[in-house]
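Listed below are the structures to be examined.
Since every read-out is calculated from the coordinates, none of them should be taken as a lab result. Computed from a prediction, not measured in an experiment: that's the story for all the values here. Cβ atoms are built from the backbone, for glycine too; each structure is taken alone.
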Structure I
Amino acid sequence: MSILSETKENMEAALAHLKEELKAIRSGQASPALLDNIMVEVYGAPMRLQDISNVTSPESRQLLVTPYDANNTNTIGKAIERANLGVQPIVEGNSIRIVIPPMDDSVRKDMVKLCNKRCEEAKISIRNVRRDSNETARKQKSSGEITEDDLAKKEKDIQELTDKFCKQADKLAEIKEKEISTI
């Protein structure tokens, strides 16, 4: 695999991770993605919430979690509480209702800060991929596999990929910020 294709693949992975992180950040609307990262200890093993239940949004500020096995209802409720999402799960029979409280300005600012932090972490990851790829290209140059001109071209191409993926990360964060700021 060439350095550029490997670099692109690793940068795409960093961007995909950012998308998953941003999904879990609370906005004004109830989104089933808010619960995507929750792990629940059932049947003696940790499992993802979406693998053991159905999560729907019957109203704009409400989530409904319906476990496939009703015996797991209380365990799921406790796992949602432990996830520290700023929501209070209400166990009702065989389902769990989560009312998403409206966000005040201080919560919105905290969520925007968290969004920016996740974006910066993704950009750091992208720049680390750039550094590793440049090192690999320099090693190829020193071992005589590529010429000085080839090295310069590869470094330029790697930098272009880095700029492109950092812009995409900023764009994703900007979209999430708008979503958070919308009342």
Structure II
Amino acid sequence: MPDDTIIVNGDRFVPFIPEEQIQKRVKELAAGINNDYKGKVPIFIGILNGSFIFFSDLIREISVDCEVDFFKLSSYGDAKISSGQVRLLKDLNCQVSGRDIVVVEDIIDSGLSIAFIKNLIMKENPSSLRFVTLLLKKGVAKLDFPIDYVGFEIPPDFVIGYGLDYAQKVRNLRSIYKLVADGNN
């Protein structure tokens, strides 16, 4: 087994996106957002728990005045695939009516969570609503709206690290790792 392989809950994971590549892409995403929001004061809304590391790194690269808030959702539990049901565990503390909103997500998989968030926010009549995600499983996500800022498009592999968990573990890994099926590299 290679030295950079890790085992979590009996499953084997190998490096997928290294820390340096993630940090470079975060800076690029922030530069685009900074350009798009010159002269505005957007509210960045992080989706907990997964986005907290990406959100933190991204917000430190944002140079425009801004505010922050968080939603907390549940759709995975301890599984590797979404339960298909999204529950709101923590609502916003800010008023979004008439404001520019940027939702920050770690990964868009099925699209259920981000569609749920979009519907919640649109009920409050924001001035604008855009989405940024570090990872997009393009072939898997079923969305009828665009994701404005995408860090990386990835295949439908199960990934962990950099905020992404497996049964609440390994969020603290600096790089992103992907699950290796038995017998594959």
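Quick check: 0.97 is what I get for Rg/Rh (Cα atoms, Kirkwood Rh), calculated from one of I, II. Which structure matches? Here the read-out was taken from II.
Looking at structures I, II, which one was FRET efficiency 1/(1 + (r/R0)^6) of positions 104 and 144 (r between Cβ atoms, R0 = 35 Å, to 0.05) calculated from, given that it came out as 0.95? Source structure: II. Taking mean count of other Cβ atoms within 10 Å over residues 8-15 as the criterion, the top-ranked structure out of I, II is I, with the highest value. The maximum of mean count of other Cβ atoms within 10 Å over residues 40-47 over structures I, II, that is, the highest value, falls on II.
One of I, II was used to calculate helix-only ellipticity at 222 nm (-39500 (n - 2.57) for each DSSP H run of 4 or more, over all residues; to 500), giving -20500; which? Structure I accounts for this read-out. Looking at distance in nm of label points 7 Å out along Cα→Cβ at positions 24 and 152 over structures I, II, structure I comes out largest. Where does the value 62, 26, 13 come from, among I, II, when Cα extents along the principal axes in Å, for residues 96-167 alone is the thing being computed? Comparing all candidates, it corresponds to I.
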